[in-house]
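Enquirer: As structure tokens, here come the structures.
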Structure 1
């Protein structure tokens, strides 16, 4: 079959589709897979060998600017999809626009999650009120029986890195002062870009990251690598300023593939619930993810079988998780779920991971 997947959300959201993508490839090795994402995830999707064609879909962003731009995006996407002659759409967009574009393009079967009855143009749908009771990626896998495919017993969450790009990534890292000889511990103190200005509610305080980094550097002989995109540079500098030891702060990676290679250098990556943390997990790096208002059992590490190489740290307040059905309510407790999470808890969890081969 020629199958088109649509997920126009952020880096973490797109990474959650890896088990679905890999299940499709395994059960239809000769099939052709296309992908509609947004411009922020274009390079990420382009790094996946399973995907033979991709195009950006930014109807939501452009329609907010004007109806004309929204319609232009919709009609242009329909033309591009029509040229690829897809047999099936798997729509994970939770809206109506992707289904409409596929309908206009003549895609005969259009399946997906019907959120708030927005699946007007879907031929087969699953009623969906929000991600609950299972990881996001498992919810996507629930669509497989609709097309006659089996739901994998042990879903795989993995992303292979293109070896052809490794030398270029190594050269960039050397320019940043990061070589293969050091034993690096990566810190991601920012992240959460898809939340916009509310991203700060997902971020553990910078001074806590600094305490953890100093302790682990002293006790385990690791060098600290601060990781973040352009918007995260201020918080990375704040962590560096607060630390007793001097960390290595790399600039924003030229590409998401370079970022993945940087994290592959690390014995462990510690960071907030964010796209970079999910990327580290996807490429097989040991991770310790810090969760606040979000439910880690749903939005946390989706893979299986790595045991002690990945952990989640979260404070057990009665009010958390409060992020439900894509809504984050005002917090009357001054983000206590993160502020009451002590450095010693993160240090203890990190030492358990570092002590395992």
Structure 2
């Protein structure tokens, strides 16, 4: 199941992993810090190669994506839930002849009847938003009800101690992925579409995440990158900061509400949850250079890799100056490659222009 996410590095992953392994082979399991992990594409790639990973992101959505993929074994057991539910779990209708415990858990959640809760009220066309706005069209009424019932059951299970933190993160990750598949948006959640799209009309369904093989002794954080870098030394750092004015906390606010398992007071026609405390300085043109300088100053590592777009607030020459200042005497900075990729647009197919995604390496 794909997740369209601003700045996702799925297409660039081979280049990034190749450059990291060239200077820090995975054999001795060096610690690599991914400070803006997003949907954990790079972190999961590092896990698969055998690295130890520190994955961090300011969004709880992204932190849960990382925890689910990094800390979960290939075949999650859900022992506490299994012991409590017994036959109820075993009898859940699955599509597999020999379902895994993980598939049985998702099948049970998929079998729940929908309920008219927060998502139905705030995010469906049959709802009645608490702030008096017109009904919103993020999800069909049936899909909103399904999201309500499933997220309530996951919250109840975790509150009762039937799920580990990693199992809880995995189920919320699956819930967000499934919600994203049927969301009536153009890719992000700044606003909903005026008419229900074909994908939004599809029935909501949880599906198992294809978890990667690899060790699970990784660190997952939900902090400001500056704090995460200062408090968590690593041998290699990978930085992929926001590069345009789009604030991720606002653009993915609906998924953040799933991640937080809360019912916040929403604002405006779009139903934004409070997000300003998650605003990033990297998204402001005037603040981005200082934010990068400050972050580089607290990183203590032999190698620092930086992914940055040619469309970003910090232009190439200014980025080189910032990185050279961090390299200090005896170190060096290299532009490793420039990869062409499709410019992100909320109107698919409108903008065919390409951008450069640059990968830099600082050796200190």
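Only the coordinates and a few stated rules stand behind these numbers; no lab work does. Everything quoted here is computed from the prediction, not taken from an experiment. Cβ atoms are built from the backbone, for glycine too; each structure is taken alone.
Enquirer: Given structures 1, 2, which gives the highest value for relative contact order in percent (Cα under 8 Å, 6 or more apart)?
Expert: Going through 1, 2 one by one, relative contact order in percent (Cα under 8 Å, 6 or more apart) peaks for structure 2.
Enquirer: Can you tell which of 1, 2 yields 13.0 when mean count of other Cβ atoms within 10 Å over residues 176-183 is derived from it?
Expert: Computed on structure 1.
Enquirer: Looking at Rg/Rh (Cα atoms, Kirkwood Rh), for residues 216-319 alone, point out which structure of 1, 2 has the largest value.
Expert: 2
Enquirer: 64, 45, 34 is what came out when Cα extents along the principal axes in Å was calculated for one structure; which of 1, 2 is it?
Expert: 2
Enquirer: If we compute distance in nm of label points 7 Å out along Cα→Cβ at positions 16 and 248 for structures 1, 2, which one ends up with the highest value?
Expert: Comparing 1, 2 by distance in nm of label points 7 Å out along Cα→Cβ at positions 16 and 248, the maximum is at 1.
Enquirer: A value of 160 was computed for volume of the Cα convex hull per residue in Å³, for residues 88-271 alone; which of 1, 2 is the source structure?
Expert: 2
Enquirer: Moving to a separate point now. Identify the structure, out of 1, 2, from whose coordinates distance in nm of label points 7 Å out along Cα→Cβ at positions 264 and 296 was calculated to give 2.7.
Expert: Label of the source structure: 1.
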